[in-house]
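Every read-out reported here was derived from the displayed coordinates using simple, explicitly stated rules and does not represent laboratory data. Note that the structure is predicted; figures quoted are calculated from it, not measured. Cβ atoms are built from the backbone, for glycine too; each structure is taken alone.
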Structure I
Amino acid sequence: MISEQVLVSSMFGCFFLFLLMGLPVAWALSAAGFLFAIIGFLLVEYFNSDIWFTWQGTIGSLDARIYGLVANELLVALPMFIFMGIMLDRSGVAEKLMHSLTGLFSTLKGGYAVSVVIVGILLAASTGIVGASVVLLGMLSIGPMLSQSYNKGLAVGTASAVGVLGVIIPPSIMLVLLADRLGTPEASVGRLFMAAVVPGLLLAFGYILYIVTSAYLRPSFAPSQDTVRNFSIRYLIGFLRAALPALALIFGVLGSIVSGIATTTEASAIGAAGALVLAGLNKQLNIMVVSAALHQTSRTIAFIFGIFLGATVFASVLRGVGGDDVIRNLIIDLPFGATGVVICILLLTFVLGFFLDWIEITLIVLPLVAPTVFSLGVDPVWFAVLFALCLQTSFLTPPVGPALFYIKGVCPTAIKTRDIYTGVFPFIIIQLLVLFAVFVLDDLATWLPDIIHN
């Protein structure tokens, strides 16, 4: 008789097989789900299997599950935040920030790379979209850094690492999805946004410290720009004029959520409207720009919800064939208690990040493991931040980190794949150090939300 363990393992194996065959993720999830729904039905009806599978309880209830998915008010925030980020990308804010910051740090060794980190923090906080931030920062910074004799690895490594800050710095759309999938009041969107602030800033500080230290220990690694541009107060004024409106928008969105003035969905609408205003102030608001932003938003959200639907089919059938019990027993049997469970899940997440996008991992893995993890007494906020940091690290890790492919697409031909791999390696070490720090010192993730909400 086929056991539940065999069915669950075969179902995941079938999903990865469909991926290797070239099927899109949403189709691979749906195909594996429907195939094993048929297998489960046949086993129960014709082979007297003792698995607790019912067609009505899985496929028959999909319409209600899908309706509940699209009727989820929290998920309405996703297209708003995505539109906000795309409009800010097209508003010219990043270009103005780079121009003013490079003037401010012209006498600092590695000053241009430091400017990229600061601009990246603002972009991450305003967009939350990894691909968009990596591509934009790569286009803005790699060419100028190479023209100023920066080390190739440092140039591409900085743009890649800073670009993925959008995963962890709020209002990240990943954190919105994490809050939705965790489904617990202790890990609300507002609490996750606040919990990610300190780890995100620690990462940025680590990047800057590495850049400046490398530049002073190896002057040819990242020379200063003092022969190109001297400091002027006008650069400070230019930075403030470019940064203050963006900061006002960011704090307006986050503040309205944390203070309870607005729900996450309402705050996302405020952000989208504010992005239109900023584009207008920068004289970048026209029908063509808005139309292109709406088109890109529609494509992105269609991709996300397509995976949502596929994951709903897959998860429904997986539960129908006993997947919940199999995974729960597997997690409980792991050694070293709750700590060992969290470590094993983070390692699994890190490895899956090489092959799957963060959306698939969040929608498939998190709902399966989270209930059992929380039953062991693990703090949901701390676990969510660790999960996000782990995924962020996998985005950078060779050979198949998504950020590496994004940056390769905008690199000059002089940049080889080897340069990208060697360039991101120090930043991966920084990522792992911050991940370890948050793992050991959970207050780094829980202190700020506890202070604000109490």
Structure II
Amino acid sequence: MHGLKEACGVVGIYAPGRDVARMAHFALMQLQHRGEESAGIAVSNGEKVKCHRGMGLVMQVFDQDALSLLGGEIAIGHNRYSTTGSTRIANAQPVLVPVPAVRRTLAFAHNGNLVNAALLRERLQASGIHLETTADSEAMAKLIALQADRTAGLEEAIAEAAGQAQGAYSVVMMTEDRLMALRDPHGVRPLCLGELAPGQYVVASESCVMPVLGARWLREVSPGELITIDTQGLHSEQVLPPAQLALCVFEFIYFARPDSMIAGVLLHQARRRMGAELAREHPVEADLVVPVPETGWPAAIGYAEVSGVPLGQGLIRNRYIGRTFIQPDQRMRELGAQIKYTAMPGELQGKRVIAVDDTIVRGTTKAQTVRLLRDAGACEVHVRITAPRYRYPCFYGVDTSARGQLIAARLGSVEEIRQAIGADSLGYQTMSALVRAIGLPADTVCMACLDNKYPIPVPDEMQATKFALEKSPDSLVDVGG
């Protein structure tokens, strides 16, 4: 998928006696696919919280000198891609907020997007709270600090703030003496729990983090659950009643790594099934199935197995180019797309090619990919997409806040899209086939970007651009849901 970008990746580690900063560093590298704009790690040695943040990839932000200054027993980390707020260092996370009521510093890192962020900002400003960034994460962190003045403790303050926040959020937090994790009542974004040793735990956006750290995967953080880990062990509290489960469909299709598991679904296997379903729905006579790397590989394997058409490596991805979709604006996406792939002429000359990919979102890359295959000698290029048409914007942590950005919304039919990308044929997965491939009940998966059914109500004002908060902090209104 080359037009969608996931909001962020988060990790939290409670492991006294271990090098938690370096462990968080390794975890963030495992989650690099979830955000390439900035990275940050906060640590506590039991007495003081320190934080290092920077713009760029994890390996660019953290060198040995930076990590050596982050000794501690607790750590949280964050990779960012902007859905609310612009690409600048002030919006990087974790966010550090003093909580005078409990004499603690709260470090806060968030994956998702709050649909009522503007209302929360208004409430904070009315209470005399100064906001330094345009990110919704700061608003939620400072709301927790504000609530701490009115409640019996930090956990109660988090519960009160969570009750006011509307949208998608998987959050890791820490103070000087504890690690906490919180997931929204719909469970839109993934969050899982693992054990390093008795009394030592990891919380992360994806299960692929666990093997690298030597952790044993335990379970997912439940929707509406707050987990607290300290010297007394792990404590779980259902601070909000679970709502209708609404797992993001694109975590299964594209966002999450293929070696991760969400809701018991092994993602590589699900994506392979998507390709198999696609081959049954949209067969075509061809000589070669070519995956669009890297995310097209599992589906291409499934397509080749069912169709009987040989699988070949017709495209090579420049591994030093980030996900095109994750780039913060259209101009950068177009530049990135031009140097993202190289074709292999010896594999493609005179062949009828089936190019398998997960999605066409903005259409930035697909026409260039088709042209690249033709220039390398392919006599026919048939495009097969494992997701249905992406026609509606996401407001829960994906960079598509305006419907006009989406090619399937701009163009009325599959045939028009086929002509726009220059393919000989174009086939999209059906909704029913996608649900079969994922293997979960349809009503547990958020597919609003495909069917316009939003599980969390979204205000009309949010459909302007992702920079609305910067243009007018008061321009958005409460969702009321």
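Structure notes:
- Value 5.6, calculated as distance in nm of label points 7 Å out along Cα→Cβ at positions 23 and 111, assigned to which of I, II: I
- If percent of Cα pairs over 24 Å apart, for residues 175-286 alone is computed and equals 35, the structure in I, II: II
- Among I, II, structure where FRET efficiency 1/(1 + (r/R0)^6) of positions 39 and 279 (r between Cβ atoms, R0 = 35 Å, to 0.05) as derived comes to 0.10: I
- Structures I, II, by relative contact order in percent (Cα under 8 Å, 6 or more apart): label with the highest value: I
- helix-only ellipticity at 222 nm (-39500 (n - 2.57) for each DSSP H run of 4 or more, over all residues; to 500) from the coordinates reads -7500; which among I, II: II
- Structure with the greatest value (metric mean count of other Cβ atoms within 10 Å over residues 183-190, set I, II): II
- Value 0.50, calculated as FRET efficiency 1/(1 + (r/R0)^6) of positions 167 and 303 (r between Cβ atoms, R0 = 35 Å, to 0.05), assigned to which of I, II: II
- Taking distance in nm of label points 7 Å out along Cα→Cβ at positions 367 and 383 as the criterion, the top-ranked structure out of I, II is I, with the highest value.
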